[in-house]
Structure P
Amino acid sequence: MTIYSFDLDPVSLSIDLSVGHIAELKIRESQRTLTPLHRASWVDDPNAVFPDGTPPNVKRLSGDFFCAPFGRNDVEEGPSHGWPANSAWDHLETNRQDDRLTASFRLQRLVMGATVEKRITLIAGHPFIYQEHSFFGGAGAISAAHHVMVHMAEGGDLAFSPKQAAQTPPEALETDPERGRSVLAYPAHTENLAAFPLADGGMADLTRYPVGESHEDFLTLLEAPARSLGWSAVSRTAEQDRILVLKRPDLLPVTMLWMSNGGRDYAPWSGSHTGVLGIEDARASPLGHAASCADNDLTCSGIPTAFLLGEGMRITLRQIIGACDQQPGEGPLKDLYEEDSALSLKFQDGRIRALKYDPAFLAG
């Protein structure tokens with residue numbers, strides 16, 4: 001394992017180069033240091049025991065990682081979520097120019113014949129990391145996703161850019177009651193995020209987390225059309241902060257939510273992986289690489305699920321992750337929008353708060 005760390009106030013960041021995961025993210029605000037991303041407890045446990053065949057992305061489960069393909073890897077030989085989430089990266093260089101610092105990395109393996117590079121930029125005074133992943137060359141088609149994970153000690157509120165629907169795949173993550181449990185209905189579909197069907201006939205409010213006790217669940221949010229900014233916001237109750245994840249909906253038209261709240265009884269999860277929410281901005285089918293490259297329920301609705309690779313081509317995906325504290329009286333978050341040099345947070349009572357931000361990054 002090799003950890004590469006870099007820092008530009010107010011952000012410090014560490015990358016686990018053995019798998020490309022963000023090992024740690026800290027954001028300093030006033031007298032506080034916010035730690036928005038999750039790291040599985042077994043990563044730092046030298047006595048952790050893993051079943052045979054446990055992929056590296058589970059053994060080193062941390063922060064955020066890049067999936068290519070997303071989920072089942074059934075076109076090109078490789079582990080679930082692909083080599084970018086499971087194999088080593090090289091640090092290429094770190095450049096400091098004026099008020100910006102950019103660290104660059106390259107995956108040691110190819111993906112569908114393509115070279116994959118990661119660039120993460122910090123900007124002085126900004127409570128965000130600006131990250132991009134690029135494919136150079138290759139052949140065929142590839143699905144892709146970010147895999148941001150947050151932990152909530154006592155749950156929290158969720159807010160999203162407008163979505164046209166939420167849906168679960170044909171089967172639950174855990175179908176064997178001897179191994180785990182899921183509580184959502186599979187398959188199910190709703191346009192109302194506050195009323196998603198449960199397996200027992202009830203309804204779950206997807207704007208609150210968790211939606212139940214001792215469960216492992218997965219669903220896909222479909223971005224509303226004609227939006228220039230897609231976003232997810234987690235307002236954590238115990239931690240009293242807000243975690244913000246931003247994307248371009250035309251490139252990453254779905255956001256998948258992985259709800260890991262003690263619903264897996266087998267190692268290394270062992271019922272103790274609780275309060276974790278994955279926010280997975282993607283161009284992918286949840287059913288895997290082959291399904292993403294073929295006609296599926298999403299493509300039939302006009303939602304792309306893969307990128308076409310080609311000699312001499314470069315495909316770049318960008319995403320922003322940040323955090324701020326919750327200030328007294330702000331109440332629930334209603335909307336986010338970009339301005340000249342700020343990201344504005346609008347609350348239900350009409351109050352607006354601005355964070356230092358670079359809107360040109362996602363537009364680039």
Structure Q
Amino acid sequence: MTAFSLEPAQLAWCAELRTLAAERLRPLAEKGQPGRVNRDLVAELGRLGLLARLFTSGALVLCLMRESLAHGCTEAETALALQGLGAHPLHAHGTQAQRTRWLPRVTEGSAIAAFALSEPGAGSDAAALGLRAEREGPPGPAASGGPARWRLTGEKCWISNAPEADFYTVFARTTPGAGARGVTAFLVPADRPGLTGTGLDMLSPHPIGALDFDAVPVTADDVLGEVDRGFRVAMGTLNLFRPSVGAFAVGMAQAALDATLAHTAGRDAFGGKLRDLQAVSHQVAEMALRTEAARLMVYAAATAYDENAPDVPRRSAMAKLLATETAQYVVDTAVQLHGARALQRGHLLEHLYRDVRAPRIYEGASEVQRGLIAKELYAHQEAR
């Protein structure tokens with residue numbers, strides 16, 4: 001297998017996932033309440049074994065799942081992705097006790113996970129976060145006769161699955177003034193005293209909320225990875241999930257392209273079919289070209305991650321940037337070629353038009369990806 005082609009078995013699996021998304025997951029998604037966690041949908045993802053694949057497979061498989069599910073049911077794709085994003089730090093850095101308690105519930109779909117990094121004043125600038133983790137008592141576990149203890153005080157905002165998640169991967173500042181080097185990742189169950197949340201009225205089918213931490217107690221037993229090394233946990237998670245955000249975007253772009261092919265081939269206009277107009281056919285060709293280019297870059301970035309290549313941050317950023325910008329273009333063009341019908345509530349493209357916008361912002365906005373790409377390029381040039 002190369003980064004530019006899939007084996008027949010992989011292609012067949014993707015087709016199976018698209019069918020499952022359309023026939024089995026979409027009906028469950030339609031029964032859900034917008035802005036709320038659809039626990040029935042998450043549980044079905046668990047029964048299908050897809051949540052378990054988040055932690056037993058590589059980046060390419062994750063991308064194939066997200067792309068295929070997005071083609072037929074964006075809600076199912078997002079539910080799967082948020083379980084992975086929220087629980088990947090636990091899988092990769094958690095203690096045996098943490099993993100034993102939570103991972104089985106995540107993979108069966110009975111516990112909802114969330115990734116709590118963004119803050120009102122620190123969205124894409126993750127190193128600037130201000131949620132404080134204030135140590136209780138003298139430093140060192142032995143000094144207090146037990147595990148080190150902190151109190152979390154501050155806010156998180158724009159958190160997917162908040163305030164309905166069962167646990168949060170929370171990034172807090174344990175060393176003031178240390179930038180990225182002073183951040184620690186904590187696993188915080190939702191029922192911890194002092195932790196409250198409110199939902200935000202967002203353009204999103206899944207819940208997005210704000211979290212308030214009022215001296216929330218955590219101990220060394222809640223740390224994911226090492227104290228003051230939480231930024232590595234965050235960036236390692238994002239390096240994995242950024243290409244798969246691109247895969248989500250590719251799935252939406254392909255759905256819009258498929259709808260456009262069917263519409264322009266069947267719609268009568270100006271004495272023929274829409275596809276007979278060169279202006280239309282050239283636009284459709286451009287949509288297909290950009291979608292395929294984005295798909296190939298996503299697969300290449302995922303393969304680089306699975307092979308532990310040294311340029312993963314750059315490839316991940318490029319894949320997310322190209323794919324999300326491409327999907328915005330493809331969906332917008334599809335709406336234009338469909339006309340007013342595409343803006344009618346309930347139309348596939350009306351749905352995609354709403355869902356395609358956010359990926360250009362979350363997990364690092366497009367501008368952040370460009371900055372990261374440039375930084376990596378110049379660092380490589382200076383090292384030569």
### Task
Given a value of 3.2 for distance in nm of label points 7 Å out along Cα→Cβ at positions 58 and 218, point me to the structure among P, Q it was derived from.
Q
### Task
Looking at FRET efficiency 1/(1 + (r/R0)^6) of positions 186 and 314 (r between Cβ atoms, R0 = 30 Å, to 0.05), point out which structure of P, Q has the largest value.
Q
### With helix-only ellipticity at 222 nm (-39500 (n - 2.57) for each DSSP H run of 4 or more, over all residues; to 500) derived as -500, matching label from P, Q
P
### Message
Matching task: 39, 22, 19 is the computed value of semi-axes √(5λ) of the Cα gyration tensor in Å. Pick the structure from P, Q.
### Response
Q
### Query
Can you tell which of P, Q yields 3.3 when distance in nm of label points 7 Å out along Cα→Cβ at positions 194 and 250 is derived from it?
P
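No lab work stands behind these numbers, since they all come straight from the coordinates. Everything quoted here is computed from the prediction, not taken from an experiment. Cβ atoms are built from the backbone, for glycine too; each structure is taken alone.
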